[in-house]
1. Where is volume of the Cα convex hull per residue in Å³ largest, in which of I, II, III?
2. Quick check on the output: -17000 is helix-only ellipticity at 222 nm (-39500 (n - 2.57) for each DSSP H run of 4 or more, over all residues; to 500), derived from one of I, II, III. Which one produced it?
Structure I
Amino acid sequence: MVWHSYELRPKGSPPIPPEYLARIKTGRPRLLQIARENYGLELNPGPHGISSRDALIGAKFAEAQGKGPEYHAATLRAYWQRANDIGERVILGMIAHSIGLNEAAFLAALDDPQYDQQVEADVEQAYQYGLTGVPALIFNHKYLVSGAQPYEV
């Protein structure tokens, strides 16, 4: 639903405190180590502190076009493996094009209030669950598993 902890807040919320962003940045080397050692993944993450709002809105458009899983996978690869800034519309347009979406329609959808409202509803639902960061999983609408977890969990 939401990919970056600094996006997991309703519109109009105060900015994320710098010390919280610093803590996330400080933990990144550990994240890279866990990915390498536990999952055999070499991550090359994109820039820290970007806004993923347009990427989330794009996901809603892609889902409406039947391309949600493809968009999600391509966006994650772009950010976590190619170090792309998924806050940039030109990058998102290239991702959309690469999975067979009409790039012009995709870019226009980023300004469509219906998709933005869907993202805001997701953020509000996350807050109702008590989520303030990612990753987090909810099972059966009541069980929260927070943080990156081994597959067994």
Structure II
Amino acid sequence: MTKSAQNLDTSIHGIRLCFNQLKALGDVLHHDLGVTASMRAVMESLAETGAQTVPQIARSKEVSRQHIQIIVDDLIELGIVDLQANPQHKRSHLVVLTVQGRAIYEDMRNREKAVLKRLGSTLAPEALDALSSALAQLNERLRRELAAIRADDIK
């Protein structure tokens, strides 16, 4: 393995560890709301992008439609999301945040901002800029790699 490949492997290990710690942090921060990290991810998608179908959410997150459907069903049960008729498709409803869901998401973001402020004050701005840039580049290259592999599978 080349030195670059080794460095990337080490970085990916660090990203996975960070992801797991962020999930655990979210679980602790939001335990009283009954919202899991997966639920929060769907809520974030709806808050940022607006109404979407379950398949659209699944595609954007590179997960199965069935996985997102289970999460949406749980969010419906909590009153956080609702389904609306989709003028583009009779059977695939649009998932939307309810008024209560928007309020809960805003509360979650405020809790997270307090933690991010504390964490951010302990890291050099230049290091955070470099991290953000490197992750954006890595994600773009991963998207291209995934698209190429999928295109090869189709042939």
Structure III
Amino acid sequence: MDVDGILTDGTVQISSDGTETKTFSILDGMGIVRLNRAGIIVAWISGRPSEATTLRARELKVPHLIQDRTDKLAALQELAAQLRLKPAECVYMGDDVIDAPAIAWAGIGVSVPGAMPSALKAARHVTRRPAGLGAVREVCDLILNARPAATP
């Protein structure tokens, strides 16, 4: 998934000393933790580098963090090849024009209500919840609920 505009509301606060802060949803974080526990691979692909993103990814034990990559499709395809995943086995969430090709390529492309038109057009699913306020958790729960029930 993308970070800014998906895991956050798309805003970045930059202080006069140059430090950056972002707000991440605890609901989204729990969804990611639950995916990790279920053995589902999570990856973040961001067009810009951010220490706040690095710290949150580390806290949530996100195994694949790709930053400073504006060609999201290439980054997603490289990661999928490395993990031996087909497009049909990937879900990608994004909100902007640079996400649209990755959204379209993934087996299930997802966007959020406030996304740019190209991302919405590429998406197979648009969340009910907004970015940074549970949209990721919504998708995590959909993924977990779609898995076959374990047999005793």
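1. Numbers: I: 124; II: 150; III: 109.
Once volume of the Cα convex hull per residue in Å³ is worked out for each structure, II has the highest.
2. Working: I: -17000; II: -25000; III: -11000.
Structure of origin is I.
Values quoted throughout were computed directly from the atomic coordinates according to the rules given, and no laboratory measurement underlies them. Please read all numbers here as calculations on a predicted model, not as lab measurements.
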